[in-house]
Every structure is written in C-alpha cells, then in structure tokens.
Structure P
Amino acid sequence: MTALKIDRLRKVYTDTYSGEEVTAIDDVSFSVRKGEFVSVLGPSGCGKTTVLNIVAGFVRQSGGTVVVDGRPVDGPGPDRGVVFQSHALFPWKTVLGNVVFGLRMRKVPRAERNARGEEFLKLVGLEGFAHRYPHELSGGMQQRLGVARVLANEPAVMLMDEPFASIDAQTRRRLQEDLTGIFETRRPTVFFVTHDVDEAVFLSDRIVVLSRRPSRVREIVDVALPRPRRWQEAAELPEFRRIANRVNELLGDDEGAGAGAGAGDGGARGGEAGGEPDAA
C-alpha cells in the first residue's frame, strides 16, 4: 500500500534580485510504501528540503500532485509529522507536555493522552523524564523527544529533515541506532532527508538520489540489508559498502542528465528536482 505518492512535482520561484523565474523542482515522481523508510539524498542545493516542505504542506507546489494516505496535500495536517534539525520544542512545557501537545489539540482525553505520551517516552528511552523541561535535556535527548512527539500522533508519514546533522558524531551514531530500533518496533512510514550517505544506507529501505541542479531523480537504490541493524555489524557487510559506493558514484557523477528511473514502488520518472537558493 502506498502511503505517499509524489507525481510530476514542480516548483518555480521568482528570484528576489533578478526577477527571473527559477525552476526549483521539475517533474519529480516517486512513492513511499506504508511502513517503509525512504531517504532522499543529493548535493547541497538540489531541493531535498523543498520536496519535504511541499509534502509537509509548508510550501505550495507550482505543479504536480502530492498524495498522503489517499488524500491530496493542501497545507499542513495531522497526517504528517515533522522532526526538524532544530528541536522546535515548547520550552515552557514539560517533556510529557511536549509529547502530548498534538493529542491535546485533537481533544484526546487527558488520561488517554498521558498514557500514550508515557508509552512513547519509554520507546525513545526518556522514561523518568516526563516532568523535566527541554532545557534540562541534552541535545540528543531533545531530538528523541521530537521523535516521540511526532510518533505519539501516529501520522501517516513521518517527515525528518536532517534531524541529526547538528549533533556530534558519537551521539549521532547512537541516535541512528535508536531510530532504526524504533522503526523496527513500530514500522512508521518515514521520509528522511539527509546529506550523509552512510546514514542513509544504515537507516533506509530505499534511497532516492537527486542530482545537482538542474536536478533530477537519478536513481532509487534498494537497501537490502538485514534488520535489526547495529552499526558495528552493518558497516562490515560487503553489501553496505557496495550500496554506499553506488550512492557516492551517483552523487559524484556530473553527467547525470541521462539517468533513468530507479526500481521500487512507483519508480522514478526522469524528472528534475532543483533547489531554491540556499535550499538543502
């Protein structure tokens, strides 16, 4: 079953200085199956975050369609939850208050939402911190809290925009293992934007590789690594290095104009996905 379908997506901006139209995304198509972890990866400025923001409903596309759980996207909605690179937590609310905020907005009874909040805090390893405040947590713990807050709302698609990019390498590895453990336990549908090839291989079922501008979907790479995954074992697998080498090859190839679609549900039309200035 398809949870997210992007079809012939197009986004055009007007350059602030020249007044000229700039095509950021043009004719990009791919799908994400329910319970699948898909990463989008490409050079800086290729439009990864623009695509995610369109799926989230923060940015309106110029053409094409985005369908989540059978319904066209027309602005933000509870069927999509976003984990940002910055923590975006409410500093005046407790840890539990942050997790249950969405449930409270949806009028879920207090006892039910608190029980669900405690469940997801335990899932991300924050049991015992329910009555603390975000400033009392480390950066890694704050990012776990952001994940718990999204999961508690049980969205159709969980959107993650380089959530570990600003965290030190050792903590980042631990959080990646935590995330893959959560995924293997709950099987949410995840759309994950990253610039880190090894991270994408470690976490994903498939990787959508975008080319540089004027960008396109170069290829969709299957990641047939066994789960559960732990870094020490996964990184030693020959298949891990083969997949990482293939993705690096795609990213490093400047002659990507003729690349075709990749395998997988929905495939990928040989469209383009450009990035606005300073876009990820």
Structure Q
Amino acid sequence: MTDVGYDPAEHYDHVTRAWHLLLGDELHYGVFATGAEPLDVATGALTRRMIEAAQLAPGLRVLDVGCGSGAPACDLAEEFAVEILGITTSEVGIAEATARAAARGLSGVDFELRDGTANGLPDASFDRVWVLESSHLMRDRAALMNECARVLRPGGRVVLCDLIAHRTIPFLEVRERRAEFAVLRAAFGEAHLASLSTYADGFSAAGLDVDVVDDLTQATLPTFDRWRANAEAHAVAVTEMIGGQGLADFVSSCDILEGLWRDGTFGYGLIAATKPTA
C-alpha cells in the first residue's frame, strides 16, 4: 500500500469531521472485555491501558505524537495534571485540538504542527511520549522510535498503541488483494504496519528498555461492529462530509479489516519502554 503522492495530513484533514461520527470522539479502536460494551466505554478502556503503561503522575511533561483532535491529550491533562504538547501534521487536527483545550479551560496543553519522525524538539525534554494509532501512518518507523527516545529524559517512558502485522503478506497475495488494499487506503490512508517484535526491537535499538508488550487483537475485534453501526446511524451526515463513495469505502474497510483480524494477518498491540537513567 504505497503511493508516492499520498499526503497523510491532507487525508486526515479531509476525513476528521466524519471520523468523529464514525469512530467516536477519541478516534481510535476500543478494548472490549465482554464484547457488549458501547464504543465509548471500549475506547476509554484502551486509553486506560495506555495510561497504566505510561505510569502518569502530576507534573510530568508529555509529548503526544499524532495527537488527532486532542481528546486524549485534554483528558490526560485534566485527570492527571500533566503538561502536554500534542503534535500532528494535520492543520485541521491542530485547530480542533486547540479549540477543544480552550473550551475546557485547560492550561499547559498546547498543540503544534510537527512531524513525529523529525519533531525538532530539544533532547531530553519530556518525561513521557504517547503514540496512539499514529505510527502506522509514518513510513520511517525507525525515525519515529529514535525521536521518541531522543526527546525522553532519563527514566522517562514511551507508550505506543497501534495496528500491527502478524505476518508478512507474500507479493502474490498482495496482488490478488490489491482491490481490498486500495479500499483500505481510500478510507484510512496509506498504512505501514509492523509486528510487535519490530517495535520492541526498534525501541531497544534506540536505547530503551522494553517492559510491556501486549497483543490486543482479540480484545479490539468488536470495534468493527461498532463502526459499522455508526456508519448506518450517521449515513446522511457522513455522506454530506465525505461523499457516498467515502461512506461506502469506510463500511467496506470495516469488513476487510475484520477479515484480516480473523485470519491472523493484522491485529492490534501495545508496547511500552523506559529510558535508562545511566
């Protein structure tokens, strides 16, 4: 799924408003304990897993890489009294996140237009780095992990959640399924998936100690049912935002992704690591 002309920021700018209706306010997958939970409860459960892995505490400085529209950043600032800088390549995301923080009267929450693979921030300037479902949109994953490690202070932690690859897809299969992958790219953008072990090796190579590696594939599977239900409930509004083909591509993508989850090709994982103090 490659396209030299593809621009992740342009894609995100186009779909963000519709995604709030389709994916929920937090714009990410959910972790389901029973499979019967509402989507907002499940997305909250995923956020809680990240919080536990990040070991947040008041006064810490957090970098949110790929901050989306700012919902997690604002929630973390409000609940844990942390200082947060959210970065994204999407101007729409920055505008929505900044408005969200202002509406909630939050201080110490800022959002800037920066690239997670070359963020330009000072070395050792953050206590935590938070990467929620943005790494699969970054072609140079090694650069992302190196940047996460670089900006961490000694003793700091990075926590990352994202789609993962459970197996390498042979070329012939890629060719046979190219229509499916084209639909996925149209709906969700160009993805570059890696295995949990690739993330673990990358953070280790960047000098971090990996201490959490969780495969959440089965726990996230019910997400697709909830997204399809949202597509049906908000069909008129979503069509006005991204067009009938955009809505159709989204629904088809839910079916395709569910199949890839079930056949062991794709999945979802969480990983966390610490920067040594010496």
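Just so it is clear, none of the values below were taken in a lab; they were calculated from the coordinates. The structure displayed is predicted, hence computed values, not measured ones. Cβ atoms are built from the backbone, for glycine too; each structure is taken alone.
Looking at FRET efficiency 1/(1 + (r/R0)^6) of positions 202 and 218 (r between Cβ atoms, R0 = 25 Å, to 0.05) for structures P, Q, the greatest value goes to P. Structures P, Q were shown, and relative contact order in percent (Cα under 8 Å, 6 or more apart) at 29 was computed from P. One of P, Q was used to calculate distance in nm of label points 7 Å out along Cα→Cβ at positions 58 and 90, giving 3.3; which? Only structure Q yields this read-out. Upon calculation of helix-only ellipticity at 222 nm (-39500 (n - 2.57) for each DSSP H run of 4 or more, over all residues; to 500) from the atomic coordinates, which of the structures P, Q produces -15500? Attributed to the structure labelled Q. If you line up P, Q by FRET efficiency 1/(1 + (r/R0)^6) of positions 74 and 154 (r between Cβ atoms, R0 = 30 Å, to 0.05), the top spot, with the largest value, goes to P. When mean count of other Cβ atoms within 10 Å over residues 170-177 is calculated for each of structures P, Q, structure P comes out greatest.
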